[in-house]
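Following are the structures in question.
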Structure 1
Amino acid sequence: MGTDFRYFASAAKGIESILATEVESLAARFESAEISRIEKGRAGVSFQGNLSAGYLACLWLRTASRVLLVLDQFDASSPEALYRGVQKIAFDQHLDISETFAVDFASSGSAITHTHFGALKTKDAIADQFMRKYKLRPDVDVKNPSVRFNVYVLNNRATFSIDLSGAPLHERGYRQKMSRAPLKENLAAALLFAANFKSTFDAGGTFLDPMCGSGTLVLEAARMACDVAPGIDRSRFGFLKWKQHKRRIWDEVVAQAIACSNVGLERARADQAQFPLVGFDNDPEAVEIARDTAARLGLEGIVHFELRDINEAGPLRESGNGVVLCNPPYGERLGNESDLVSLYRSLGDLYKQKFKGWRGFVFTGSPMLSKEVGLRADRKTIFYNGPIECKLLEYSLY
């Protein structure tokens, strides 16, 4: 392998276009990232780049689920073909025999349909290669491996990768507690991108979530506004024990991210016009969790969480504008759909009465409840919250 690697940043269905824009912005922003051939694909974005590009992707992509480094593609039309294809990869270039590994396996439209069998066949091929060369083999650790390999077989064609992320990238590393049914952080970031929050913020606007739960949308908006890398609080990545990991390049990438966040946070603390970004909720425990998280992240004064019912919500200042966005319950996990009608009606009243001049957004998985908002949506964008098809509804609040 040379200095130019093939990467695939995976994402939830519906986020691919936003993620592609994120990858393009990495290429434009960081001189050390030599990124080319950016292509939107099935459940993610592929691109070429140097090692710095892979590190930057792991640290800075807000909407990605994982960053995979593609090692090879080969025929996997049978278990034997899969085994032969895996055997062609020189694993001692990537994994020390004293370390551990795991294999994630998935397939679609292929002869190998049993994921556990596919993973087992892949593990056998890796272990057998080490046994032939060294008479020893690395151990398997499913929960906490040194290196995690990823195999995806589509129409009998396997893509074999190293998972540079390790744990999924929505696990930012700043959470100690969460409220019930929280949004994943990368989905929250995607909603903020779709709502053009950063453009609104750069033009002088602010942000408010009237039903913030444990504060995911507000925290993600604050870190976006303050140029804080989403992965800066993570203590582990999947590449740290990869044999081709270059500590010097990674340290440079991290130092650059720390410098960006220091500048952004200092600027935010001096800005009385756009900050704090605000979250309200009627659940005392959720508000307390949000406040604790903000304090640990050094966001006090930059975000503000307060115990308020939706009927008492509203901008903290009479002047100004911004984005008001919330993710109300929609019956799948919290509450029954029929019990939530009055909540959605109250939300529509709140937007009309308190947020004139703002842009309003509601993220919901219930078509029936979305009609109860009582506002005509200018735009509807489909996202998936797990398996649930949801829509981000945009309203102009004149």
Structure 2
Amino acid sequence: MKRVILFFALVILAFPLEGNAQRSLSRNKARRQQALMSRQWVADAREKYEQAIEEEVFEWGNLKLKFKAITYGEKPADGRSLYISMHGGGGAPTAVNDQQWRNQIHLYKPAEGVYVAPRAPWDAWNMWFQEGIDELFEMLIQAAVAHWDVNPDKVYLMGYSAGGDGVWRMAPRMADRWAAASMMAGHPGEASQVNLRNTPFMIWMGENDAAYNRNTLAVKHGAIMDSLQVADPVGYVHETHIIRDKGHWMERIDTLAVPWMAKHSRNPYPEKIVWRQELVARTAMYWLAAPSDECTHGATVIAERKGNVIDISQCDYSCLTLYLNDEMFNLNRPVEVRYLGTRIFKGRVSRTSENLQQTLTERGDLRYCFPASVEVKIPSK
């Protein structure tokens, strides 16, 4: 009964009259509507994923992500942490990958949080970064927020061996979802680290782990992270650990990654965003979104906000959508957008129920429920 009342309260407050979704809202009314929509979203997600939690499997199309979850410690006042821990294996028989999964279930033990070890949907070398894993991880995070009261700003990604391969790719690809990430004994392949500007990142590798040049590549990419941080000292928080006299198995020295990650929380609204498309494209990153038909591998945006001004210094798209809220901007005053120093937009941007509902539905993240947005066209070079 309470849920029915809440639903009708949401409808009345958010949409008092037909066509009023576009009506401009005050800051306080937008906050109230966001709170109501968020509570309804949690209730709906809890019901939506109830069976998946009970059966320990998420499904996306014909893909299945089985998982085991263990809860550690007392729940903090701001919600639990979530650790997604990806197992090793790869292009091996199913039984081998199943054994690797069983090992991963108890490999790490956070002092607090929900530790989830998923079973990869594929038995392949790229088992953790094929197309479709993004949607499965999104479902897992949403279910964790709704079912286990996980704080969406305390979600961590980690993985060993083939799972480490996945961290190299998925940490940058879904950088706006993670509070921090840690790569153990994996191969970076084609992955770029530029998206990790706001995602603390660890590299763990045995000194003698020479198969596929994993050890030398770990050193190389650690140096890349060093150079990125030198050029941008506020961003690219990272540590590189090459464990002396160890091979592919680091004898659990890498468990130190867990308390290191736990010290970090996600900033969903960073002042600066570096967003480069990986092999599997995503249409949004933090407070930016790009046209889906233009999201191709390597397409890059660099944008920075200060006060009520957004400066875009690089953009490979014809247009961008900028999502805005009152934590980032004073929406009672004009917002200015500049591209390569030239103003391309200036004006007041309205808060609306439609923006709140659309962004919460599309992003599936309580922190990416934005009351306002503006689309800007990027001048041709």
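FYI, it's all coordinate maths here, none of it is from the lab. Keep in mind that this is a model prediction, so the values were computed, not measured. Cβ atoms are built from the backbone, for glycine too; each structure is taken alone.
Taking mean count of other Cβ atoms within 10 Å over residues 73-80 as the measure, the highest value among 1, 2 is held by 1.
To test your reading of the models, identify which of 1, 2 gives 2.4 for distance in nm of label points 7 Å out along Cα→Cβ at positions 25 and 305 when calculated. Computed on structure 1. I have 23.1 for mean count of other Cβ atoms within 10 Å over residues 201-208, calculated from one of the structures 1, 2. Which structure is it? Considering all the candidates, the number was obtained from 2.
Assuming 17.1 is mean count of other Cβ atoms within 10 Å over residues 65-72 as calculated from a single structure, say which of 1, 2 it is. Only one of 1, 2 returns 17.1 for mean count of other Cβ atoms within 10 Å over residues 65-72, namely 2. The greatest value of distance in nm of label points 7 Å out along Cα→Cβ at positions 217 and 257 among structures 1, 2 is that of 1. The maximum of Kirkwood radius over Cα pairs in Å over structures 1, 2, that is, the highest value, falls on 1. Check the numbers for distance in nm of label points 7 Å out along Cα→Cβ at positions 105 and 185 across 1, 2 and tell me which is largest. Largest value of distance in nm of label points 7 Å out along Cα→Cβ at positions 105 and 185: 1.
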